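Novice: Got some structures for you, see below.
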Structure 1
Amino acid sequence: MEGMDWNKNWKENRYGESEKIKELIAKKMLEVGALKFGEFILSSGRKSNVYVDVKLACTYSDLLRLLSSEMASLLRNTRFDVVACVELGGVPLAVALSLETGKRTVIFRKKKKSYGLGEDRIGFIRRGERVVVVEDVTTTGSSALSAVERVREAGGEVVAVVTAVDRREGSEENFKKAGVKLIPVLTLDYLRSYGDRNSESEE
């Protein structure tokens, strides 16, 4: 499967559909309650009155398929060999993207195991391989950047970080400093704007 020309298929079949898919993803995320309001502490340590629960969204097979499908479409001009992620949030997205593209998956643990094989990852990266890092939500990008560092330590080249939702709270700048392109499916602003537009239309 790794030899299949999935890039060509996406260019032929998905050109011009991205905006419709984005709207459908936003619609379904709102329907399943993946956008929550209240008082939250994010993984970055920041406080926020809105939380994007992509982990919840990924428990719905149709929504997971839409997210991974759009990620594959956004990566159609990017050549890569491996899909990588950090447990937990990126795992279903990375596996789904792997199924979409036929690319191998590497899952980094948050901490190295002290038992069993004692490794910090499941899967492997060969020197010189081109890697896409997958994340569920990016705020400052610290979690994905840790994966970027470990890919580079293993001899791989990170060609992009693709995220389901980017909160636009410093991640883009941090990835730019690290020399990595950030590709979001949606932004938090897009989600909120879509929700506001549709709530007004229903009044």
Structure 2
Amino acid sequence: MQNKISGIFMGSWLLCSAAAVLAEPLPAIKLAAVPYALNSENLTTNAQLEKERLTITARKGTDFFISPDGAQVFTNTPKVYFEPKGDFAFSAQVSGKFTHAYDGGALYVYVDATHWAKLLFEQFDSGTNGIGTLVTKGVSDDAHHGEYKSDTAYLKITRQGSIFSFFWPPDGKQWASVRRFGMDATQPVKVGFSVQSPTSVSTSVVFSDLQFKE
């Protein structure tokens, strides 16, 4: 049986300034793998949960990025997140039919508006899918970590104190570290799912096979 989040939550985005964000609790959605309440930001269409497969759809013009010179700020991607209390390991299978450059789905960790990071499965501007990371400390520092000719990929984030690590399995079996970075957080961080569609009319991404450990 399909369980949909009721209501429509409108977000907004601004170019060259901080984006407004509308956060809403999601009492209708519970993930068996995650022992925390879920919240959302910028959901402009219903998220859907069916058999522990969470589908989030992003509309055109959505992105999660601060340009290296700080002139462009995009934080309007639809997100579903929770707030673990301490160290954790969190992974998911991320699947999508991407049609334009930078369509993608991510796992992300968020401390505040200028300190956050994402591990992204996306379409590169070459037209091939691949893995990207982006670490934001005031501005965003992004990197590509190789092409992956598939419509699905596994992603994992871990936290140990102030150290966060991103992993994915290039061979589909063994986790490989792609990025490790420090980020101070005195309060619980937000951890969750984000979908972006900078130029496509819309992009839908399915997050499944969720695993969470503390």
Structure 3
Amino acid sequence: MKATKRDAVLRYLENLPVSGEPQLRDHVQVSGSYLDRLVRDGIIVRLGKGAYALPDAEPSIYHSLAVVTAIMPDSVIALTSALSFHDIGTQIPWAVWAAVPRQSRSSVPSSSQMPTQIIRMDRELLLDGVEEHIIEGVKVRIHSVEKAVADCFKYAGRVGLNVALEALKDAWGKSKINADDLYQYASRDRVWSRMRPYLEMTQQ
């Protein structure tokens, strides 16, 4: 029996539980309108603007990071979302923080279940400290502990200075910070002079 387009979509989603519309179009060669029809028929579910999964897919604890990456492939998970992934601090992010290139056209996914905050960075700063992790079959780029801590100081006006200070103290206490990397990223973010006194107090 010849495989149908629906079969191809289902097989693809079985191997890659969270998939963006561009990947489905490229690998399965289906249109957005065809995906809309599968959603209406209950064959697949839409997780947000341009992200799809099987109805019975079991989400992981980091499901939201995979969905945001599927929707915005040029993004890097950043700030408190990256810190939460690395088990730093006590903050439970109210939104997924995603960094994108300054000239990117990526926009916030239109999903009330998944609020997203976007930080636009120069590309060379965006790529500092990037790690790759596989989450639900999706290759998710996440900033390292050092880069996320440095960025929390740079964007303290958005996340709060108290969050940056807690992250620095907790990461140092858990021995999850490489001092040389922290100095490099904080210097490139132009926040080293602001961070240094707090780091010295943390080291005492």
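Novice: Assign the value 3.6, calculated as distance in nm of label points 7 Å out along Cα→Cβ at positions 63 and 175, to the correct structure from 1, 2, 3. Don't skip to the answer; put the middle values down first.
Specialist: Details: 1: 2.1; 2: 3.1; 3: 3.6.
Traced to structure 3.
Novice: Name the one structure among 1, 2, 3 that percent of Cα pairs over 31 Å apart of 10 was derived from.
Specialist: Numbers: 1: 17; 2: 10; 3: 26.
Clearly, the read-out refers to 2.
Novice: Another one. Work out the source of 23.8 here, i.e. which of 1, 2, 3 gives that when mean count of other Cβ atoms within 10 Å over residues 71-78 is computed.
Specialist: On the way: 1: 18.0; 2: 21.2; 3: 23.8.
Here the read-out was taken from 3.
Bear in mind these aren't lab numbers, they're just calculated from the coordinates by the rules spelled out. This structure is a prediction, so every number in the text was calculated from the model and none was measured. Cβ atoms are built from the backbone, for glycine too; each structure is taken alone.
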